[in-house]
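Coordinate-derived values only; no laboratory data. Bear in mind the structure is a predicted one, so any value in this text is a computation, not a measurement. Cβ atoms are built from the backbone, for glycine too; each structure is taken alone.
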Structure I
Amino acid sequence: MVGFVGELNSNMKDSCRWRRRKEARPAEILLAALKVFSLKGFAATRLDEVAKSAGISKGTLYLYFDSKDALFKAVVVEFILPQIAKAEEQAEDYRGSVMELMLKLVDQWRCNVLETDISGIPKIMVAEASNFPELAQFYLENVIQRTRIFIEKLIQLGIERGEFRQCNPKHAVRTFLTPLVFSAIWKNSLAPFDEYYDINEYLKFTMDNFMRGIKKD
């Protein structure tokens, strides 16, 4: 009887571990996909490479994601959209100046996006959008437009508070975001070959110039 109970408990533990493993698989697959996509791009990435990186079979991967397109969209939803949501929530609770908030958001983006594998996604979209228009539209609607709207609201708030001079917020948004996108693309393309380029110093310089330009006299 004791032996039976011990075997039963062991089987139950194994079953629990299996369930936890199964529940963790989508996250493991997405993390592996992010790494492979960032390294190879969308077109060159093969699902068997993602499966191998995740430590599973290709068949197992298809149990969770039925196509490479679906996997890429899931990567965006899992890793990029939470960063935007976090920034939006931070803005809701922030009580300092708009300028201070925007600089904090840039630093947050640098740590959580630029210095991680997420930084490879902008390069993919710029390089491969014309070949995958459906994915490009998905990224435009869910990432770019949402980010533009968020930053435009901050700039408009700064104008209303008298922190920023009167300007076209839509143009200001693009001016603010361009150095961030450029840094991500550069990091994942020519940065390893350019020993004179310091991304952090570049961001500091461009953000300082942007704030000086938009600040009300």
Structure II
Amino acid sequence: MASVILLAGGKGTRFKSPTPKQFLPLKEKIIALYSFDLFKSSPQIDEIIVVCDLPYQHFFSGPAIFAPPGATRQLSVFSGLLKSRSEMILVHDSARPLFEMQYLPPLLEAAERTGAAALGTAVTSTIKHVSSNHIVEKTLDRTHLWEIQTPQAIKRDLFFKAFEHMHAHNLEATDDISMIEMLNLPSEIVPCTPRNLKITTPFDLILAETLLSKDLCATN
């Protein structure tokens, strides 16, 4: 059993919308509710901790615990972690509405085995390392490159240990298993499809709508 920290406190500045992107409509409901409803229906999830500002809490019906967002993603995760009670913690970006529950069991199994795990997809494009003025410096070997997604799963005690380390050394991470890396401890990647996209730009929203429309056609 696990707790889910659903991050819904972002401002979505890159989306350039007055409404945070996770509260924009996607087909028949707002973006954040896709993953919320999915986790709510899972027997493997003990509790859902929604990290969001007070004016948006009314969107989430049913059993939910609320935590205030922090100034950074890392602080928002910690805010949610303080509210959790399960021994396994999942962190998911609410702007990823197309997560498929078939990946939850292998993700939890990997985290139980290794201590920390995340979904990811192998990089298929050529990746260049460039300078600040866009001059190519080198081409990276994509053989061992993966694009990391959420959910990410970490054992609760290990998560607190990672946060203690980050605070003590004034470190900042953009995802959760990076904090485990900074402890020089292993984490595991569970292969997933690129469908689990994060809505960051208006184009991503169009893509998500297209994928959902195809799902609807396939079931009719």
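So here's what we get for this one:
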read-out	value
Given -23000 for helix-only ellipticity at 222 nm (-39500 (n - 2.57) for each DSSP H run of 4 or more, over all residues; to 500), calculated: source structure among I, II	I
Answer label among I, II for the case where relative contact order in percent (Cα under 8 Å, 6 or more apart), calculated from the coordinates, equals 19	I
Structure responsible for 17.5, 55, with Rg and Dmax of the Cα atoms in Å calculated and labels I, II on offer	II
Which of I, II yields 0.90 [FRET efficiency 1/(1 + (r/R0)^6) of positions 148 and 204 (r between Cβ atoms, R0 = 25 Å, to 0.05), calculated]	II
